[in-house]
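Read-outs throughout are calculated quantities, based only on the coordinates presented, and are distinct from any laboratory measurement. Model, not experiment: these values are computed from the prediction. Cβ atoms are built from the backbone, for glycine too; each structure is taken alone.
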Structure P
Amino acid sequence: MSKKRIIVIGAGAWGGWSAYMLQKAGYKVTLVDQYGPGNERSGSGGRTRIIRLAYGGNPDYTRMTHRSFQLWEEHERLWNEKLYHETGAIWLFNNVSDAYASLSKPMMDELGYPLEEMEIDKVRSKYPQFFLDDITKAYWEPKCGYLEAARSCEVVVDQFQKLGGVFLKARITKVEGNGYIDSLITESGEKLKADQYVFACGPWITNLFPGLEGLIYTSRQEVYYYKAPEKHLAQDLPIWLEFSPPDYMRYGIPDHFNSGFKVAYDERDESLDPDRDDREVTPDKLKEITDAIVHRFPALNGTEMIEHKVCVYENSKDGEFIMDQTPGFSNGILLGGSSGHGFKMGPAIGEMVKDKIASGIGFPGAFKLERLYTQERVRNQYKVD
């Protein structure tokens, strides 16, 4: 009996890894993306994404990241490609609860990943680049680093094609069927048919499933690259993640690839149309982030902002993932709500999709779509009680 034909829509981290894992398992897979793997309009574009285990004690995300670490490193060796760069991370808490770190520790310990509270004076001694007078707690996470984002997507799709998978650059405009997907219609009018469909469309998912509007939304997150002064390069500093009152979360990666000191934030307040909206600098946000980074790293005072990007977040209302059957169709899988923190888990999610189709193994119950009908929208998913 021949293996199922599967179409995966979206060649970002989730779709690309799903296509790769399914093709590797023997399915006949076509991967479709309108702009190409890891393109800058998508949620998987850009140079880097952080991968870390601290997850506020959330068991699903901790285990999925643990598995993803294994798969990233396994496939780096298999493909002879360097995609993960380990730096360690310092978690800083500025007069707010350190629960996000302290609740992470027991499960990380169980899996063999250290997360240790670090005395402020010790941080100051080890990393004098930081201004720490307003920091009340600090934690050190050694097994942490950054992944090459867009390049990883390109590598995964290339490896998928080497296994015999088919990549198609096309825009899907319509899902046809009644309770069962009969075909997908492209912008050019072509019909694409398969036995099973996986939708990992990121910010375009509501175009295909309008009923998801209000449950999923897209936001713009500005990313800044500053000219790095001496001792602010990747070999000098770890990744840093900071919580500040009332609910700010900012993070950054020291200069890597000679591209500048990267600084970003997680707020999800401003909407964005991934096809049409402008992606220019917002002066007020630039000032806010520049003031914050100069406060934390005084040597950056007066340095220039050398590059600006807009990162696209495709968010669920509660900031958590969606992994479920497509609404109204029995032969479709919906992957959504990556909410800015899903890139790192691409390999584990791809494996879970393969296991679901091959063996009927269910997705975590917490990721069911139905929960969102009664959820209130949150600003980010970092707050813990």
Structure Q
Amino acid sequence: MALVLGLLSAIGPFAIDMYLPALPAIGASLRADIGAVQASLTVFFIALGAGQLAYGPLSDMLGRKLPLYAGLALFAIASVGCALATDVRTLVAWRFVEGLGAAAGMAIPRAVVRDLHTGTDAARLMSLLMLIFSVSPILAPLAGSLAIALAGWRSVFWTVAVCAVAGMVMMATSLPETRPPADRVSAGWGSALRAYALLLRDRHYLGLVFTGGFAMAGFFTYLANSSFVMIDHYGLSPTMYSIAFGVNAAAFFAASQFNGSLGDRFGLSMVAKAAVTACGLVMCVMLAYFWAGGDRLSVLVVLYFVTSGLMGLVIPTTGVLALEEHGEHAGTASALMGTVQMLTGAVLMALVGLFSDGRPLPMVAGMAGGAVISMLLGWATLRGRATQALADSRGR
């Protein structure tokens, strides 16, 4: 189950991570500047977030599999459109549609996890899903570099189109329906709007969503800028950049595998609070270094390796805690969480893009800003609950 869900979740991010080494080449090929090329990444995130608002309620009404099929089909068609684009505006438009298709794979697998488990059992499955999911940022940039070297940047999109078709085959043969008809909500958007209204009044849910969202926003800033910084500024080849990117991803998924055992011992709230605090502090150290004029690639890679590991503790635990009390509308709750987090990341990417100049400092400032806001929200949201969870775990 974790293998199937992880691979379905990774199809959208695969289209991001495989695409990153191609950004400079796309700019040169389509005669577009950095901002225009980054727009193709930003609109993907916006669509990836907004599309989840539809897929979540649909999966609560119609079951989990049918909306997944529709999303993957749309993703495959849009990927072909991207491969055939002859100017940057056309590419940006198709990337938006591609993001709408990819949104299904982001929202629905989290709801499947909630269908099956809660608490630390859910954290274990979510972390295992993240292990599979993290194959994308390790292998995708390397695969992208190889595809670009052999057949140019357009081959990236032909490859992800094939991956989407393979995902549909895998889902048809290996994924059972976890939302049987008896558990589905009434087929109407009125019920979806009522569920969204309930979630938007839940301050604890929103606090957890934004805690994870701003942690992810710092990562999205890294996604949008790291290829320009590492390839153009530091002179790495696309292959070496892909390796550096993959090392950070390895830290994320390796750390995430400890969520279940740490949650059993200390409580998920305590794990999330400690990790988000450490993440914010490490990013402040990185910002101070580059603000003071430092410019070593090794400092960037090492400190972000530590940060990525801490995010492997923050993101799965806050996600599980946010969905804990919303099993009846798990698809809708997962969708709103994904939308808020993707849009938060897109806004931060766009803000940093206004100041991007190919040097590390603007990127690091955006990453640190996301981490610090996440830390403050984590303190406010988990205050008291983390202490109670630790007391409960000691009592057991």
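Of note:
- Structure (P, Q) behind the derived value 23 of relative contact order in percent (Cα under 8 Å, 6 or more apart): P
- Structures P, Q, by mean count of other Cβ atoms within 10 Å over residues 290-297: label with the highest value: P
- Origin of the derived value 0.40 (FRET efficiency 1/(1 + (r/R0)^6) of positions 82 and 258 (r between Cβ atoms, R0 = 35 Å, to 0.05); candidates P, Q): Q
- Value 0.95, calculated as FRET efficiency 1/(1 + (r/R0)^6) of positions 162 and 226 (r between Cβ atoms, R0 = 41 Å, to 0.05), assigned to which of P, Q: Q
- Given 15.8, 46 for Rg and Dmax of the Cα atoms in Å, for residues 18-65 alone, calculated: source structure among P, Q: Q
- Top of P, Q by FRET efficiency 1/(1 + (r/R0)^6) of positions 146 and 314 (r between Cβ atoms, R0 = 35 Å, to 0.05), largest first: P
- Label whose coordinates, when volume of the Cα convex hull per residue in Å³ is calculated, return 119 (choices P, Q): Q
- Here semi-axes √(5λ) of the Cα gyration tensor in Å, for residues 10-193 alone was derived from just one of the structures P, Q, and that gives 31, 18, 14; the source is Q.
- Ranked by mean count of other Cβ atoms within 10 Å over residues 26-33, structures P, Q are led by P, which has the greatest value.
- Label whose coordinates, when helix-only ellipticity at 222 nm (-39500 (n - 2.57) for each DSSP H run of 4 or more, over all residues; to 500) is calculated, return -7500 (choices P, Q): P
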